[in-house]
Structure P
Amino acid sequence: MKNFRRSLAVAFIAAAMNSIGSAQTTETTSSPHTGMHDFDFLIGKWRVHHHRLKPDSQEWVDFEGTCSNRKLMDGGANMEEHALPAPYGAYRAIALRAYDPKTDQWAIWWLDGRYPSGPLDPPVKGSFENGIGSFYGDYMQDGKPMRLRFLWSNITPTSARWEQSLSSDGGKTWGTNWIMNFNRDTANSAQGAAKQNDLHDFDFLHGDWRVHHRYLRVKKDAREWLNADGTASHLEVMDGRANLEEYTINAPSGTYQAVALRSYDPKISQWSIWWLDGRTPHGELDPPVQGRFENGVGTFYGHTTINGKPMRVRFVWSQINSTSARWEQAYSPDAGKTWETNWTMEFQRAL
């Protein structure tokens, strides 16, 4: 775990690619659940006071930051963007939470802007009881097993408290290393940063879209192409260093939702892309697909496992103009020698 919570132990979204693959075989819906409203108190903008143990040190530091929270997938998920002007180096981060009504639990991931290619740490998971949210996770530090705990408390319409603690003895004792005190911010503070040209790669997707899906469903020896219509809504986060889309897909066997998250790494001039499928909200997010745009075509590669067999995954963005675009997913069982397309999306800008 890098610096505690990348080091906050965890944000977000192709699941790895297993979640994407599952879109072709398992289409289910779930009914609303009251637990979906657990994080409604965080919607909006906040000023955040951080009291934190300096990474790899016993020195406590204090600094002020901001965050903004919004719902995703009709409340089945939510996303928070943090600006952290820490004295040991300013950075940005995203927290992604997804609710699973089957277990009545939330999973929480963290995408640290200092490590934009991931991998993401395993999520912490938990729920709220009597106004207190408790979330736990496990990781390895210097070869030793560690437990991680998040606590949400002191929640009011205008304030809240978050605390992170670590345990090296299986949860018998805990040491707090990070506290955030949230106070609602009604001011609209300006945020600005120099942007690199590559940060504009996905500008064409800004706004709302109608999306036609065509995907291959394989059951035993039967292969069938299915069609579905849906919508997508795109927005930038982290001053353009990341972006996300919220999808609604009206599949033949039921409507479901999903979120795509992209993060740009200037060190390697590549985007990483994760996918959170609303039908499997606690599915693994890693590994992402990674790549870049060249000559107007975006090509991104990753690895996954299908029915126990390793597969290469490829995304291609093409035919891009101001009102339309095309996305294609393909798998390769032979390390990229041959490819089979199994999912396409045709985007038309919504009027």
Structure Q
Amino acid sequence: MEVSSTGSKKKVAVVVISYNGAELLRKFIPPILNAEYDNFEVYVINNASTDDTAELLATEFPQVKVVTIAVNKGFTNGYVEGLAQIDHEYYVLVSSDIEVTPNWMKPIIDLMDSDQSIAACQPKIKSYDDKTLFEYSGSAGGYMDALGYPFCRGRLFFTMEEDKGQYEDTRETFWASGGCLFIRSELYHRSGGLDNDFYAHMEEIDLCWRLKNMGYKIMVCPKSVVYHVGGHIIKYGSPVKVYRNFRNSLITNLKNMRTGELLWKIPVRMTLDLVYEIKALLAGNFTEYINIAKAHLHFLIYLPKWLKKRREVQRMVSNPNRAGMYPGSVVFAYFIQKKKKFSDLSPFK
């Protein structure tokens, strides 16, 4: 791994990870550099790109620091290796398909500076293709239901809400989106950082849950707004996304749930997954059926490995913070009660 650098160290490291994303970098790096805030540096983790990423960064963005990784080990592992080389008070992990707005950084840094118990925070994330809508990956803050299903303020399953200013309050949540994640670097490393077995998907939820179990706050600050292309790197509904979402969700729950909950909630989760799997089979969606089955199989085959990780994570638990945990089932609310908006979920009004 090689790191190139220029200039003096700043308070914030904005870290963009990219694999063959020269086109995205050319479009989305300039707005980051032009932020209405000056105490930051920009890094690009070049995750073994084979396109003209290296040349582009050297010629068009010489002020950007580059972390070069020789072998592409995926989204999560790219960050694991790259962040080990970056030393600033705050990390801002930004997907290469995120477009930032001019005042996207300062409101969140000011918020986190004002409260040392805030470990991580996200902006409001909206759709790049339709800027009136919230976006799948984070929307206006991430939550967790009683069975360990994640959902968002502004997006429940397949329903994206229109942003009408209904979620403008800065508030505590359960998890923050990895698409644009502000996090204290010291806590990132102390908590163990992103799990390099995840490869992609749910890794930020796992990390935030660990931080919550350590007693810290996760926040959303809608004064900051970014736009996400979405599905550009791994398409929504693709086989690899289905597989990793189902497998990594089970791993996340196993690692972080309280023991008393874990003993019955994991079997319930797998049963509900099985119902969805049968539905996919009956609908003729054999690819989805196979990948859910594969996710369950790999979760069970490597169960000793996940249990070892659980033991490591549980040693860090101290005064767990459960703010942002929905006491009911979002699956039941959405599919049975037909509640399609976050504001329909009592007590989350």
Structure R
Amino acid sequence: MRAFVVTAPGAADVLDVDEPVAGPGEVVVEIDRVGVCGTDVEFFVGDMEYLRTGHASYPIRLGHEWSGRVVALGDGVDPAWLGRRTTGDTMLGCGECRRCRSGRPHVCEDRYELGIRGGFPGALAERMAYPARWLHPLPDAVDDAAGAMVEPGGNALRSVEAARIRSGDRVLVAGPGTIGLLVALFARARGAEVHLLGRSERTRRFAAGLGFAGVWTRDTLPPGPWDAVVDASTSPEIPSLAVELVEPGRTVVFVGLATTPTPIDSRDLLLKDVTATGILGASQGLDGTIAAYADGSVDPSPLVAATVGLGDVAAVLAGERPAGAGGGPKIHVDPRR
């Protein structure tokens, strides 16, 4: 079958690889749609932290935002999975350690991360083998594109829940990329007044078209109160700004990740009685995201700008925008093209 493989920084191709086989407890999924993520870009350019820590190495098969259909079952898998549309978790814990047993497999020290960590082949391929216990079924109301938006949506939903956003709250989301916009959509669905902070004119213009209360630059940002601030950016300056802006006694959430240190003065947290929360992974937010997409309270479809084939992925990772792409931040891949 065909798979997209990164062999070195800046070097990638679509290669013929062995067909996946479902081992015990596994399924084979035929992939319908895959999202290209900033983490994939970091691997392509060679900046991803796991390359330095030894948790990942080249060659690597990327792809962790996906939807597909189960086409084969390994021993011990419920036959009801055959033919079902599905997506799945990215963070695949060992299932045996204290963290896994306490419901925190996403921070398991020995976890695999699909298409990211531990050499587990990702979804940028025609098919992949995947552990059945991490599958999440997709209802008919969630199409292939929305199914591939469940993983980023899970990160966003966890961020909104961590921020303890309530109806009537005034919320600031920094970084109007995919995660930031999904945070904004989930927060608005809860009745919040949502504002976004961004640097790029193109991304700000797109966000404004989604009808949020305000989209600002740092220079035009109005005064608070900000009942919650969610940093979904990659800027090292935003975390300290988030603590400065948030209302005393409320919460800042960090779901974006800068490539350089982001200092925060703990005195600023303490003297304002601020809660600061980091979000790693979508695991606990996947089911809630699927439900929100299915009932229409959150619609991720406007965020998908274009869908390309495997042969176009390297260009996308290199920063090229497909011809005719819409204004949204997300590029999808159909491996059948």
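Of structures P, Q, R, which gives -6500 when helix-only ellipticity at 222 nm (-39500 (n - 2.57) for each DSSP H run of 4 or more, over all residues; to 500) is computed from the coordinates? Numbers along the way, then the final one.
Values: P: -500; Q: -11500; R: -6500.
The value was obtained from structure R.
Match the computed value 0.90 of FRET efficiency 1/(1 + (r/R0)^6) of positions 101 and 117 (r between Cβ atoms, R0 = 30 Å, to 0.05) to one of the structures P, Q, R, and report its label.
On the way: P: 0.40; Q: 0.65; R: 0.90.
Going label by label, the one that fits is R.
Throughout, read-outs are computed from the coordinates displayed, never taken from laboratory work. The shown structure was predicted, so the numbers you read here are calculated from the model rather than taken from an experiment. Cβ atoms are built from the backbone, for glycine too; each structure is taken alone.
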